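I've put the structures underneath this note.
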Structure I
Amino acid sequence: MEFRKFHVWDFPTEKIKVKLTDKYRNRLFKILKSEIGGAYRLSRFFDYNRSSFSKWKLGKEFIRLSILYKMTNFLASKGYSEFKKESLEKNIYEIKSVGAPNNKAIINPILPLTEDERLVKLVAHIIADGYEGCKKGNSISRGDYCNKQPELIQDFKNCLTVFGNVPTTMWRNKIKEADIIFFPAIITYILKKIYNADNFLSKTSRVPKDILNSNNSNLKLNFLASYIDDEATVYDSNVKLECANKLLSEDIRKMFIDLDFDTSDIKNDRIYYLFKVFNMEKIKILPLVHNIKKESIIFNLERSKNNKIKRNHMETKNEILNLLKIRNYTAKDLSRNIGIHEQTLRRHLRELKSKNLIVRNQKFSELWSRRN
């Protein structure tokens with residue numbers, strides 16, 4: 001299936017400014033001078049300030065895309081075919097957002113923009129663990145994506161390459177022990193426009209309709225894989241997804257159902273809306289990036305195949321106690337060491353705790369230790 005293409009004229013022209021190749025820019029202003037006149041006449045004709053035209057002519061400033069379109073459309077209407085919009089798109093070598101002076105430009109943008117796997121994964125990452133940017137007046141600040149897993153930070157960087165050479169800044173949040181990658185506001189502007197989205201905030205956003213109802217199953221699988229990477233919890237026989245946004249949960253569940261996954265109904269536990277996805281064999285073939293989640297899914301599937309023999313409950317409890325003699329363990333680590341489902345392991349832990357044989361760690365509640 002061929003990917004959709006988005007041209008620069010599909011972008012929010014009022015929010016974008018560009019730099020042109022020297023040859024194209026010089027030719028543009030040379031013909032404009034012959035047709036209209038110098039900076040003063042151009043400012044009157046196109047209803048924009050004179051100083052900008054002077055700086056644009058010399059390549060000292062980014063040109064507002066909305067005004068640039070007026071100039072090239074005027075010349076194209078006069079019979080200058082070299083200034084048709086297709087030719088303009090080929091001669092843009094930098095692109096950035098209007099306002100927010102600290103926002104950097106995309107160098108050598110790839111135009112037209114292709115809706116491949118990277119683009120839909122980017123949308124999923126921003127909705128799940130990202131931030132579209134804070135609105136400041138008529139513009140927005142840079143956006144960001146935060147994650148503890150280095151492979152997911154790298155995946156986000158790779159997704160940005162669908163736009164071209166996108167400048168990013170990294171910052172380490174020592175409290176959360178997570179990396180934050182900042183990206184230019186123009187990314188958010190473009191994504192909102194091409195997907196007709198109000199926002200990409202996890203509490204209020206929806207899956208864009210063009211992705212939700214896409215006939216391209218590969219794009220939908222990649223969107224869901226990135227969402228699982230960011231938001232899912234892997235259990236013995238299912239993957240649980242929860243968020244505070246009911247409509248977003250409904251959209252994500254619909255995508256799974258459309259792709260023939262079995263899911264539970266959505267439940268509300270006062271704060272979050274959650275549902276489970278079963279089909280662990282199908283989940284295994286999703287293009288997941290999160291190493292720990294991939295390993296957990298593969299391990300759980302292998303354990304299910306090998307876990308046919310019934311175990312003696314007392315022997316299992318003794319194994320738990322013997323392991324906890326050596327050091328503290330989480331329930332997940334214990335289940336892997338012993339080779340039983342985590343849910344079953346937790347039932348044994350509750351029974352041992354009720355007999356005062358084991359206790360939770362006071363600082364780290366997931367850790368269990370044996371009583372002296």
Structure II
Amino acid sequence: MEHKILHEFPTGQVETDWRDLLNRLELPSHYNAPEFFLEPHWAGRKPFSVLAVEGVRVAGVLTGIHDGEQVISGLATRPQVAVDPRMDAATALEALVEGLIEEAGRKKLLTVYTWPSLELPAFAGVGFRRRQLLGSVMLDLTLGADALFQQFPKDRRRNIRYAEKHGITVRVAAGREDFLRAYEVYVTWDGTHQKDGKGVPRTFENFETAQLLAKNRRLFLAELDGKLIAINMFRFYPGGLFESAANYSLDEFLHLKPNDLLQWKGIEWACGNGLRRHSLGGAHPFLARFGGTIVPIIRYRLDRTLLRKHDLRESVVDLARKKLREMPPSVQEKVRGALGRKTARATNPVQALRTSEPAETEVSSGKAQKAITKTHSTERNDIK
């Protein structure tokens with residue numbers, strides 16, 4: 001089996017063959033499709049796709065981007081690799097990893113995320129290290145909206161009704177005026193929550209371009225008396241996976257629960273439009289209270305730096321976590337409190353217990369898992 005590397009939207013037979021693969025997958029996703037190249041987020045980041053090809057048949061796909069000295073496929077909440085279940089997965093994965101290594105060139109860190117249903121032994125065979133992460137809440141949309149609503153915890157159903165009772169309405173954005181108003185909410189949220197000053201807001205042109213990809217995106221608006229107070233973006237591939245991409249809201253209206261209602265209206269829409277599964281884009285408490293199942297995500301990473309500094313740093317953090325869990329609960333709380341008072345500039349590895357990306361947390365014991373969820377935001381999801 002061979003590999004083919006693409007750096008732009010395919011045309012002709014290549015596009016047809018790629019889409020034939022997606023039609024054979026149980027859960028095709030937007031970022032596994034040719035439309036991946038149309039996303040504005042990848043500007044300057046050299047988006048690519050690797051196709052595993054046997055004759056005229058595409059057997060697998062992996063998409064990704066370049067980010068400095070890294071090459072990344074997916075996120076800790078979003079895999080971007082898939083293989084035809086009807087073909088030999090082992091040879092398809094060998095072709096994909098060969099293509100990825102070729103694309104990476106001399107880059108020092110190669111990272112690929114996958115669902116547990118698609119392990120990547122070919123990647124492990126060339127030195128990628130496997131790590132199981134917390135993953136994402138997944139809902140089975142084939143059950144139907146009514147059945148899913150009844151499975152929500154009582155407080156989730158109550159919050160949705162509370163939002164509706166207090167006059168919040170939700171609709172799908174319908175054009176440039178809606179995009180402009182939604183962008184204002186995004187900019188306000190960004191100005192409130194980017195405290196470190198390092199975040200660079202998206203331009204309106206970038207924001208609008210993403211919303212115009214109507215075959216694969218929907219922007220939902222939550223309004224109160226005509227004022228836009230929260231937005232939620234969703235990605236999808238027709239007949240496949242529906243994904244919560246980003247959420248922004250105005251803090252002064254959070255008590256009215258607009259984000260509960262936004263997510264619910266997205267679920268209703270997805271059920272009515274033939275989507276099969278909904279990945280909520282994380283597993284923190286706000287998302288977990290929509291029910292469903294938390295599906296782990298597996299990270300495969302190849303560290304080619306001197307002394308494998310990324311792997312080394314992670315091992316030190318793991319050891320610190322282990323030692324912290326062995327302490328008496330009262331001591332753990334004191335340590336966590338002390339770490340919480342440290343500045344974001346601190347580099348002590350133990351501090352990573354609180355400052356590292358929550359979604360990059362390895363699945364561990366129940367007590368540790370409980371501690372992990374406490375570090376997550378309760379009502380926001382910004383993963384693009």
Structure III
Amino acid sequence: MTSVCLKISQTFVGDLKATLTSPNGTPVVLFDRPGYTGTGFGCSGDNIDVTFVPGTGTEMENVCNPGVPTISGIFNAFNGANLNALNDGSSPNGNWILNVSDNALGDIGTITSATLNFGTNGVFNPNTAGAGTHTLTYTASNCAGCGATTNQTVVVNALPSATISGTAAFCTGGSTTLTSGSATGNLWAPGGATTQSISVSTAGSYTVTVTNGNSCSATSAATTVAENPLPATPTITASGATTFCDPGSVDLTSSSANGNLWSPGAATTQTITASASGSYSVTVTDGNGCTSSASVATVVTEEICIGVNESAVANSLNIFPNPASESLNIEFRSDVATYLQVKMMNSAGQVVYSDIQNSFIGNYKNNFSLNGFAAGNYMVQVTTDSGVVNKKVMIK
């Protein structure tokens with residue numbers, strides 16, 4: 001309700017009281033015995049021509065002018081009441097009751113006209129109007145149709161945009177980064193950080209409030225961050241012995257059917273064939289991109305083994321010291337003339353020392369320096385007419 005226009009033809013208006021009641025039963029006293037101070041009489045003039053508007057402070061109780069009508073103008077309701085009490089959000093449709101009574105019962109009057117005016121009551125809703133510059137026009141008029149108009153310019157500032165980007169999950173022991181769509185004016189919750197990006201290592205719901213240069217604020221939709229567990233640490237199962245002769249191999253199988261990454265080699269299958277010496281391990285990455293701890297390493301050893309036909313030479317073969325560091329002694333005896341080849345090979349099968357005699361009999365003694373030999377496992381091979389003997393030697 002924006003106003004109530006009321007015209008009353010009445011002698012001695014100081015005895016009148018007027019109450020307006022809405023369809024839902026809310027009453028507002030418009031005036032009560034204007035000019036009455038508690039003793040004596042109220043305003044003795046005739047007739048009323050007034051307009052009541054929302055607000056407080058300007059009442060007609062002390063108005064009593066010469067002439068007719070004796071009270072006219074624009075006023076607020078009686079004794080601090082406010083027409084806004086009738087703007088309670090309920091529908092204005094229905095029966096409105098205007099009750100005008102003469103407390104002295106000595107005069108007779110007539111309600112010449114009564115008009116109730118409804119509208120927006122001058123309420124400006126910036127959310128409905130939207131960002132920009134708006135001109136508000138307010139017009140007030142009395143029951144005689146006389147009025148005045150005023151304009152007011154209102155600027156509605158746009159709200160900032162508040163958004164969050166980033167991966168909404170992290171693996172146990174790790175973190176993820178959330179980034180605000182605004183470079184400045186950020187306030188994160190929880191935590192209270194004011195940077196554009198934050199590192200998140202705790203699962204939960206995160207929002208960012210952005211405040212722009214006009215002190216307008218907007219809060220983003222919540223981003224729920226989850227913590228994904230790491231996959232179980234895989235185990236390795238070997239298909240057979242992990243120490244074998246060259247050429248040879250062993251199959252190594254991960255306990256996980258998927259997501260495997262072997263080291264060395266970077267194979268991604270569940271099973272690999274290891275044909276070279278080394279320390280083999282495997283990690284598993286799941287569908288969330290989380291990677292397990294590495295398995296316990298499986299050590300594979302490939303040895304140089306050549307078929308052996310033991311002989312008398314084998315029984316007398318003596319290689320010392322073993323392990324060796326500076327020099328190596330090779331000794332044995334043959335009681336019959338024989339072809340002889342003495343050679344030493346590294347773990348790659350390369351011959352690093354060789355001695356060949358087409359006919360040898362007696363005691364064989366050979367001492368040679370190990371200067372320049374790399375540390376590792378070597379094989380000494382003695383070949384005679386009666387067979388081949390292999391002895392493993394370690395150089396440190």
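No value in this document is a laboratory result; all are computed from the given coordinates. Everything numeric in this text was worked out from a predicted model, so none of it was measured.
If percent of Cα pairs over 17 Å apart, for residues 179-250 alone is calculated from each of I, II, III, which structure is the one that comes out at 61? Answer for the origin of the read-out: III. Among candidates I, II, III, the computation of log10 I(q)/I(0) by the Debye sum over Cα atoms at q = 0.07, 0.08, 0.10, 0.11 Å⁻¹ that gave -0.33, -0.43, -0.69, -0.85 used structure II. Can you tell which of I, II, III yields 9, 22, 16, 15, 14, 10, 6, 5, 3, 1, 0 when P(r) over Cα pairs in 10 Å bins from 0, in percent, for residues 187-330 alone is derived from it? Answer for the origin of the read-out: III. Among candidates I, II, III, the computation of helix-only ellipticity at 222 nm (-39500 (n - 2.57) for each DSSP H run of 4 or more, over all residues; to 500) that gave -500 used structure III.
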